[in-house]
Every structure is written in structure tokens, then in C-alpha cells.
Structure P
Amino acid sequence: MSKAELVNFMAEETGLTKADATRALDAMMKGVEKGLKESGKVTLTGFCTFASKKKPATTGRNPRTGETVQIAARTAVTIKAGSKLKDALN
């Protein structure tokens, strides 16, 4: 599902206009970003948990050339499904 399809779904489900649904979705995404930056974790109970994880610099290999490449340290995001989401999919 694309962002546009999600906005359309939200508008239909809630009776919001598409513009309001877009603003609501954008605010939610900004809230998740802010939560990850400030505390490293955002939990939507029953749905999912977003967590940031520091990954150290490593050495990788270019699969095309076989050349060794340095991969810089970075912060990755992990998403763990909650029980209600898992139950809805099974």
C-alpha cells in the first residue's frame, strides 16, 4: 500500500478530508521520528514497536567486483510487530 492509498483509506474510515488525513499521517510519522531521536523507542501497544539501533562501522565486499569496502557506522531502525497485528495477519 502506498502513502496515497493509506491516506485515501484513512479519509474513508474517519470521514476526514484527504488533506486532513495527509496532515494526520505526516504528523504521526514526524512523531515517530522525534520519538526515535529522543528516546530511541516508540511503542504503539498491540501494533508495533519502532526502535533505533546503533550499528558499528564494518568491512563489506562489493559483490560485483569483490573489492573490500568500508561501511560507515550508522543508526538503523527496527520494527517489531505487536500481538494484535500478528493476530490480524494470521
Structure Q
Amino acid sequence: MLFSLHCIDKADGLPIRKENRPAHLEYLEANLASIRFAGPTLDDSGETPTGSLLIIEAADRAAAEAFAAADPYAKAGVFEKVIIKATKQVFPK
């Protein structure tokens, strides 16, 4: 089943994000088989990260929540909120 993870950074999260980026990228690399899409959300300038958006494949919501909680960004306290929703891919087919 597919899940979207919309992770919204805290207002003061950018320094924490920068410090933990290598560990975050290692975590994603280690879990590539589960990831359909992953990348930062950006401010209107297109320069500054404001959060993360991931589409992952997981057995159920509990597994998606565990994936999100194990992310080094989440462990370090980068996020103000993480919204997890079951989703369905329609396009591309």
C-alpha cells in the first residue's frame, strides 16, 4: 500500500535539518526499495527547504508511521508535524 508522508519543518528547523542531512540521506538510501518519491518541499523562492514529501510503499499505516519515526530528521526534531495518508497512484500508469 502507498502512503504519503508530508513532513513540515519547525520554524527553527533549518539548522537541525542541515546538521542531520547526511544521516537522513543514508536512511533513505538504506530504504530505497520502499521509496517511490522523496524530496524536500521548498519556500516560494525555490531555495530553502520547508519540509519533506515522501511517497512510500508500506504494509500498513503502522509500518508507514514506523518508517517516518525512524527518519533521522524526525529523531532530531526537525519536524513540527508529520501528516501520513494512504494514497493511490493513478498517473503515470
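Every number in this text was worked out from the coordinates using simple rules, so none of it is lab data. Quantities reported herein were computed from a predicted structural model and do not represent experimental measurements. Cβ atoms are built from the backbone, for glycine too; each structure is taken alone.
Please state which of the structures P, Q yields -10500 when helix-only ellipticity at 222 nm (-39500 (n - 2.57) for each DSSP H run of 4 or more, over all residues; to 500) is computed from it.
The structure behind it is Q.
Starting from the value 3, 12, 13, 14, 17, 14, 10, 9, 6, 3, 1: which structure in P, Q was P(r) over Cα pairs in 5 Å bins from 0, in percent calculated from? List each step's numbers first, then the result.
On the way: P: 3, 12, 13, 14, 17, 14, 10, 9, 6, 3, 1; Q: 3, 14, 25, 26, 17, 10, 4, 1.
Of the options listed, only P reproduces it.
Can you say which of P, Q returns 21 when relative contact order in percent (Cα under 8 Å, 6 or more apart) is computed?
Traced to structure P.
Here distance in nm of label points 7 Å out along Cα→Cβ at positions 14 and 70 was calculated and came to 3.1; which of the structures P, Q was it taken from?
Matching structure: Q.
When FRET efficiency 1/(1 + (r/R0)^6) of positions 22 and 54 (r between Cβ atoms, R0 = 30 Å, to 0.05) is calculated for each of the structures P, Q, which structure yields the highest value?
Q
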